[in-house]
Structure I
Amino acid sequence: MTPKAVILVECKSARLTLGARAGDASLPSLTKRYLTHARHQLDRTAALINARTHPFDQFPVDRPIVGIAVTSEPFYLGNSTLDEYGSASTIPSLAVSLRDLEYWVCMPAAEAVDTLLGILNDPERRTWALHQALGELRDLGHNPILDAAWREYDFVEQRDYPGRATTGPVTV
């Protein structure tokens, strides 16, 4: 919840099959199954908030309610308006991969919310993957959560993720 919006997050751990990732005929049906389920869950939660149903009555109804359906990997065309890629939400929402989510949450909070709302209010950009809708990505520095996790495993060398070098031991 922010001063400008209530942001609902629905996480889906489902992964696309190798064929779907390669763009075979199963891609639309798998995308439809996974993302439609996520969007329905976002819609149900928004409806409970708007109906002031306990315990959802603690959320404000004086600002937009928007949703993010987080997937473990990118769902290509997941934000398209094509029917074969799932039914649309009743609330503005985006399907977002974990990698895109990580970048977005590292943005300053007010900027992240303004950016998300700007994307969701743009009829074209809301059909794009989040990393494309964000435009030119800039270095936001290190993710402190990932840095702490890497420190727990001093025997592991750095791995490639945004903002980190790909060689040498972990040092922070």
Structure II
Amino acid sequence: MRASRPSADELPPEGDDGGERPSKTQLKKASHDLQDLGEALVELPDHRLGELEIDETLLDAIREYRRTKSHEGRRRQMQYIGKLMRRTDPEPLREAVAALQLGRAKDALALHEAERWRAELIAGDDALTRWTADHPASDLQQLRSLIRAARKDAAATPEQRSGKAYRDLFKFIRDQS
């Protein structure tokens, strides 16, 4: 006599394994996520790594990864880092990586903003009025001089341009923002 198959109402719902262990797919995904976090960790500067509360074994593995030159050696070391990370709490590490990435994004945004201001200030005088409203403490005499020099440089033929005034204007804007 054959065993009867359980009916649909006797089976646990999909994704619910009856309170037992996670599926193999879930374990692999978690392992890959930790390995990705490990890849982001090895990109952190040394002073940021020193600030984190990382297990000494994991810190040594990260340092060893940085010293390893061969592709296969780096791949294997990264897998080892992922394995070590399964024993640590990943949340503080994720926060540190996110803070570094956020800082880089803010820096890039500030540079783009300075470039935009430079282009607007060179293009017309109405931008100077907006700049003055947004940055009342800036030295307007120096700013006008830099704008005048950048416009003069831009009007010159390409062979005669130095670009120094353009760079100086950018530095002034970046420092004021």
Structure III
Amino acid sequence: MTTIRQMAATDWPQVERIFAAGIAGGEATFEVRTPTWNEFDAGKLPSPRLVATDDEGRVVGWAAASAVSTRHAYRGVIEHSVYVHPDHRGEGIGGQLLNAFVAAADEAGFWTIQSSIFPENTASLHLHERSGFRVIGTRERVAESQLGAHAGTWRDTVLVERRSTRNGTNHKP
């Protein structure tokens, strides 16, 4: 049984291993190395920041977010990441983690959750679609990939977003 809970600093070694596996796979991120805990902690919002654990308490997935801008108008817009340990993909952990993340983001008052996903990462695109995200568009040639099969090639990303049904809905046309 999977348990979803707030990420703690003590989870970092397991979170970092999952992050490193995502980097090595070449379809999850432009990052070429994992950050230190201090870099990760400084770059991610304190909440929502979640881990999924198995029956033995091992971290099998994580989700965290960063603000998309320091401008006041974008204070309710975050960009998130979701990673699942390679040995646990296809078990529904990503969906549980993403749905819990969406609920926590709603609770924290965020009104838009975004992510940029490589178009080749169809599993992530389908996961996000099932969790209420929609495709906004494709950003072409965002950056040159430095690792794996795509090294030396410019990569596109698909921008997806989910608008809260709870926050940011009181606008007037």
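FYI, it's all coordinate maths here, none of it is from the lab. Keep in mind it's a predicted model, so treat the numbers as computed, not measured.
From which structure (I, II, III) was helix-only ellipticity at 222 nm (-39500 (n - 2.57) for each DSSP H run of 4 or more, over all residues; to 500) calculated, if the value obtained is -23000? Computing helix-only ellipticity at 222 nm (-39500 (n - 2.57) for each DSSP H run of 4 or more, over all residues; to 500) on every structure in I, II, III gives -23000 only for II.
Comparing Rg/Rh (Cα atoms, Kirkwood Rh) across I, II, III, which structure shows the greatest value? Ranking I, II, III on Rg/Rh (Cα atoms, Kirkwood Rh), first place is II.
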